[in-house]
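As structure tokens, here come the structures.
Every number in this text was worked out from the coordinates using simple rules, so none of it is lab data. Small disclaimer: the values here were computed from a predicted structure and weren't measured.
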Structure I
Amino acid sequence: MNNGQHEVHLNLNVRGLPVSATLGINEESNRLIAEGRQVYKLGLGQSPFPVPDPVILELQNNAHQKDYLPVRGLKALREAVATYYRRTQDLAITTDNVLIGPGSKELMFILQLVYYGDLVIPTPSWVSYAPQAHIIGRHVRWLETDERTNWLLSPEALERFCQSDPTKPRIVILNYPNNPTGCSYPVEQLKALSEVARKYHIILLSDEIYGELNYTGQHQSIARYYPEGTIIASGLSKWAGAGGWRLGTFAFPDELKWLLEAMAVVASETFTATSAPIQYAAVKAFQGGASIERYLQQSRRILKALCDWIWNRLSAAGVTVARPDGAFYMLPDFEPLRERFEAKGIYNGEELCQKLLQEAGVAILPGSSFGRPARELTARLAFVDFDGARALAAAEQYPADQPLDELFLRSYCERVLTAIDRLCDWIV
């Protein structure tokens, strides 16, 4: 195949792909704001909380670090990540089995590039899993989930899918707490999924970047039950508020070290190494400590209070919503109100979100951006449009054994509550 043919093949894979939906809604919101419009930004899932102070201090102290670091990552950071998983999940992750990259998104792309199997994704799912596969030319297989079971992949559905071609090499992505639903897997379901994965030699990519934002603080990795076949993805963007820092981590079992090694080869020819000062700072984040644990406890507390308030408000308005277990997302289903929406000329999720933004100034994303059917009246909202630093400081003054009330939310998360009020008023 000559170079020209290579270029045609690449163009066909990329042609027609839109900009990432989450980034697109953020750019559209900013454009409207620049025009003087009042817009409530519940589209982009960016953590509202600041980076923890001890981690910022480490970045300041290491701003002078300018040398290229090892492709696989700073050894001290890989050790901190491995120790983190041993401490929090009782997993035998070693320093040599950790790979650091410029965001877990980049690492996911490289994983698909070096692995030869299909990508299997439960729907709904994060917006970039499938487009990455399309860019590379991999087959994407969708597995349906059901709102009645909180949009979670069932072991039975995975079993049925694998039975059709038992020996097919596959990567199955699990993401929990989930983007876009906020729902998470109970332990018994993780165990049952592990049994199916082991039976069919599936590679699980467990995207646990929201794990520390489980509202109970009791997130469990599926790697506890299927350690030999699970790669754990995480990073700093969601639980440490450092999306713009672009630091991601992959943790591998010994059995999949060959994949790590293949990814490291590609990394050496693409991103070379992750930013040195940020890697040094990330050591402090993964080491944890009292200050970071307090930061996480208050973050969970605020998000849980917001989640409960929004869930109650939407439910009272006639919207069906699976109740989240963590993170800062929710997937409202407006299907019970379809007749009312069709009277307004709204027949699908994209039209719903466009009209909502135009008429009420509330930016959310249609379920179709997350793999749901285009006609379905589902949408993801990210309840992040508030000053996280101010809310954290205020939460410290509230008794730790008491939930944060509506007065707190009206005072410190007012834009989110106003956005939901406007959404519910617009429905009527």
Structure II
Amino acid sequence: MSGPKIFCLAVFVLVYTALIVWKKRRTEALWVGVIAIVLSPVLTPGQAFGAVEWNVIGIFAGILLLAEVFTDSGVPLRIADILIDRSKTVGMAILLVCMFSGFVSIFVENVATVLIVAPVALECARRAKVSPVPFLIGIAISSNLQGAGTLIGDPPSMILASFQRMNFNDFFWYQGKPSIFFAVQVGAFASVIVLWLLFRGYRQPVAYIEPEPVDTWVPTYALGVLIVLLALSPIVDPGFHWLGGTICMVMGIGAVLWEDRRRRGRARELLTRYDWNTTFFLIGVFVLVEAMVTVGLIEDLAHGFARFTGDSHLVIYSSLIVVSVAFSAFVDNIPYITTMIPLVKEVAVGVGANEVPLIFGMVLGASLGGNLTPFGASANVVAVGLLRKEGIPVSTREFVKIGLPFTIVATGAGAAFLWAIWM
């Protein structure tokens, strides 16, 4: 192994170790590795800058800004109230709220989704005199489910789009076949059955909860306009190079300026709340993976993976999904997916397989793997933290009792759909 490969591998291993050990300092740990790469002969600063998918960064930043304004509009909370009030039993109410959480997480960061819906679920459980633990766990894992289904759902879907040059519409129909959105929906449908089995015993009648007033509908309309513009963007930018990020940034900044004009000082508050850590984390991940590709390390890892799994497409597909679920239960899925997509491409070329289902299956597994543990996804951490504030501790075993069957069923159903359609 050459010197540059050894250097990049050492940086990669040290960064991943730091991500596992220091979860709260993941961005700083990653950027220490990025700086080491840029200061070495592996990548020049210009090459590092060019490695970043700025279109993806624009989509992420713009969507996050618009989602902040949408969250504060009161619309999501109002809909959650209505769903609960129109349910006959507590179990059905929470099941509908979990499904709604999944829908909202297509547009809103998963953590924000939990923070929006959790107070309603807590109040519902309090009035019914039942433990809110399964309810909040259900909301958290449901919000994690839908992110991979659309371009604007979560960073993993945006990373997928950048490597595959997928536009907004490609998440629904890609290369003449149903795309990853439908695999996610098949998984979501199967997971609803799991949640129904968990919640069906809660037959207490629902106590009336006064609906929260809607502050403004403008951000909701803006989201609708954004989706239409993204759906039309391939006409102008078929290669997914710049327009998606531009549209999202214009809409996001416009929403912040509109909110600031409506309520002075809101722009500063929204920018303070903005997730700068994840933004810089995404930028750094692109640079780190580009370095590994440049020195040929990804190709070497792909050959090693192929030797381990053999030439069977089914074994490779299944192994990718199982490894992705297990890995993402403990480590952030953003660097994992960014590293694995080019690796999977190399594996597919080596064994003569179609890369699309392998990549889709890997992303699906990595997106859902975080639901296995209370620390596998930020939404899970927040849900457990909210319960702790209520004086209700949640053990890892208690979380896994719900998260494990949910993840196995949702991932298995989605993966089976992808295999049937694509392989």
Structure III
Amino acid sequence: MTTLSQRLLSFAFASVFVTVAASGAFAQAQDKDQQKCINKLNKDGAKVAQAQGKENLGCLKAAGKNQLVGTAQACLTADTKQKVSKKLGKAVDDDTAFCGTVPSYAYTGGAEVGTAAQTGELDLIADVFGSPLDAAVIDCAADKDGCLCQQKAMKAAEKIAAAKLKEFVKCKKNALKNGATSAEDIEDCVDEDSTAGSIAADSKGKIAKKQQKLEDDVAANCTGVGGAFPGACDTLSGTALSDCIDRQVECRVCQIINEMDDLSVNCDFFDDGLVNASCASGAGPPPTPTATPVPGVELQGALPATNGRFTYQATIGITGADAECNDEFAGTHACTYAELLVAEAAGDLDGLQATNGATVTSFWAIDATRPDDDQCTVSVPWDYATAHTGQFADAVTLNNGTGDLGALMMDTICASSRWVGCCL
């Protein structure tokens, strides 16, 4: 059995890592230079998305009029006038010019911001029309109504995307100015309807106006037109079609923001209010699900990995983890070790991914019956402090492929990073 002295000795060797992790865990507002960096890059990202969106629409129009030399699919990334490239370069240049003081959250870098925005827009047109684009394009000379339907709907969809990104950029700027201290505060600018100026709140109704324009354009131009949108919204018409297209926009905008700012918004829930695999939380393939997954019996999902000082929603300990679980998976709380065992037996852990798309390979083992110093406990559950306290944790590994938990690991250093499950 490990003695307290042995444990403290092993902890001493890792104290530098604990100190670093603990210092990083304390939330802090970004200074003016950091705020300027974040705001510049997000504005750049929105402009990259807008530029790529215009390229998407231009290729659709040119293909419909048979004005392309090559394929419609190749046109999407040809960037013949270098408009997208210039916006991508601006993001990289602004990173160099304004991000000398690197922000501690909500930042990835100029190149990453540009790539996220461009990729999201390319994914969006694939969601709506399928890939390659050529197979979906309606010849304007042969079918004027079908051609107009496609172009009007896609133009409206791109305007919705631009409006949502614009709202996020403004909301985030205000959040930083008002003292935001964590990535969670920034995430509220996407999916928290009680946050003024968020995409979800749409406080001034600007997004709603763009959505109404899409609905009106579909009603006016797509009635009686079949097969115009052979992607995720195939076979739909009327309001169902416009709503479906808007969901694709919602998904991709959410993913763009997650990738730009290293956030963990649950895009799958955000796009339609359901955990149904309609949208992955990070950049990825078209969101059309091949099958609707059955929710877990016990475990409904997992939060991004954290060290033993839980700081979800800027709240220390299990309280913050419970709140984050409930926000991501309504009605859930942070799983205890006993609940993880139930989830294992029910098959809930097979292929489990966290809300940020990361593959889950271990869990913190939350167990109120275990000694405090084996639960990273100082003043509240899972609230370790600095190296001299000698706090440790229990944890358990997960074979992600089979869904099997490993043996309980005791004396795990609190500074290591593991996942938190969300259970009913």
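Which one of I, II, III has helix-only ellipticity at 222 nm (-39500 (n - 2.57) for each DSSP H run of 4 or more, over all residues; to 500), as calculated from the coordinates, equal to -13500?
Values: I: -13500; II: -24000; III: -16000.
Corresponding structure: I.
Rank structures I, II, III by mean projected area of the Cα convex hull in nm², for residues 173-300 alone and report only the one at the top, that is, the highest.
On the way: I: 8.7; II: 14.4; III: 9.5.
Structure II gives the largest value of mean projected area of the Cα convex hull in nm², for residues 173-300 alone among I, II, III.
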